[in-house]
Structure 1
């Protein structure tokens, strides 16, 4: 990733897409498909260019837009750094965040 300017993820299916967090931390502008948990990490036009899976023309257009507009890439990277700074830094913090998310989903008070 050190040699890249853009990270392109064109998956049809994805779990958490941890690689997008890694690309954000590496300072790469991102083009990705809207699969799995991508929407929890990358918002269209703010942190990445997000397109529908298998929308080849839209995906190509997003890549060309980033190649042609360095200011857009820079603004996506700047916004991505804010997201990366909020991600859990270790396995305990990650597990705590996951459990807190489950509690929100089921509207169950977290243990004190």
Structure 2
């Protein structure tokens, strides 16, 4: 019983049911707060990702890759950068990330 093994030497099993509920409630509230922060960050990245690239250097790099100016968003810049780096290096984690971005399954059904 791995779950019990994690707490047996910390006195949690000797606490009253009320105290255990209070601790569980605090943990649930902390989890809710963390989830809310993650959701906010994801929404921020989505909003930034939709913005047009206005950095001349990045625009030139995207131009060299053949990406039309009207398609040059920050999301596109990140994806293109990851793809180029994955092609130049032998980094399996980066390749996995790129394949996830491209929505490619490991079963070759694309």
Structure 3
């Protein structure tokens, strides 16, 4: 049941960095202009592209609809980023392995 995770030398980037560098910059959009296109508050988009907030499914859908970037790809980037961050904190999570109680065969 346990999986071995391959370790790489680099942490996966927050999807906001990709959105900023590879989407907004390539389209010549400022965060304010993109927020208007996405119909969200500029502060909400700024928090995502700066890595201060996680990319939500709703924001990913807005980006897909307005800017033609596949939301599934963006959400996988977020999940990969989150999983890597949690693995780095794994020792903080104090949970033991579940041991089922043997059933009395009577």
Highest-scoring label, criterion being relative contact order in percent (Cα under 8 Å, 6 or more apart), among 1, 2, 3:
3
Among 1, 2, 3, structure where helix-only ellipticity at 222 nm (-39500 (n - 2.57) for each DSSP H run of 4 or more, over all residues; to 500) as derived comes to -16000
1
Value 107 of volume of the Cα convex hull per residue in Å³ was derived from the coordinates of, among 1, 2, 3, structure 1
Work out the source of 1.0 here, i.e. which of 1, 2, 3 gives that when distance in nm of label points 7 Å out along Cα→Cβ at positions 30 and 62 is computed.
1
Who wins on distance in nm of label points 7 Å out along Cα→Cβ at positions 54 and 78 among 1, 2, 3, i.e. which is largest?
1
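None of the figures in this text is laboratory data; all of them are computed from the coordinates on show. All values derive from a computational prediction rather than experimental measurement. Cβ atoms are built from the backbone, for glycine too; each structure is taken alone.
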